[in-house]
1. Of structures 1, 2, which gives 2.3 when distance in nm of label points 7 Å out along Cα→Cβ at positions 81 and 105 is computed from the coordinates?
2. For which of the structures 1, 2 does the calculation of helix-only ellipticity at 222 nm (-39500 (n - 2.57) for each DSSP H run of 4 or more, over all residues; to 500) return -17500?
Structure 1
């Protein structure tokens, strides 16, 4: 009976670790999707992106963008979507930096502690518009 109980406890521990790893993997996949999402929006509004309209250091709150331009609306929707998908916390943020040459860097930042990861995970995508 003792051996069976220890075996079942071991299986439960493996299941728990597996679920946390799966959640962390899902969050990373979401981060990839969100970075491609804003890059596609910037490609549709390429001229504004090339002059730095989309650039932001670390944007965590959609209400920090009071404007109503296409770039502001795209960034608001991007941040709002990330907070819904990656966790509605102040740790869910994004950053964008584009050069005049069209080389852009997008960072997606989120808290992965719940899934057993680091407090601040960062996924960075570099692309040319």
Structure 2
């Protein structure tokens, strides 16, 4: 079973992601800030994919992405940034920092997100 780590501080949205992805057979873990992402990555089994929000308390998504990519053992971790920041500079920055994709949450249905995640997890493994 593939594992997806969701870093999202909006409880309603993270729960909706969890329900949708769990129904599709994924093991889903949820954290609400960047520090929790780093703790999870260092203490648990590495997930197959990280869905990373940018605007989170404690440590934001850009700082988290930078920290993850600075550690060699996390270089192969698939990271999709999911944010409501849709400016081209943010998209470009996230991709340059190592995100494989960038989605604007308000532009994508849960089904479309699930299909995108599925395509990444099953084309790379």
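1. Value 2.3 for distance in nm of label points 7 Å out along Cα→Cβ at positions 81 and 105 corresponds to 1 out of 1, 2.
2. 1
Values in this text are rule-based calculations from the coordinates and carry no lab data. Remember, it's a predicted structure, so these values are computed and weren't measured experimentally. Cβ atoms are built from the backbone, for glycine too; each structure is taken alone.
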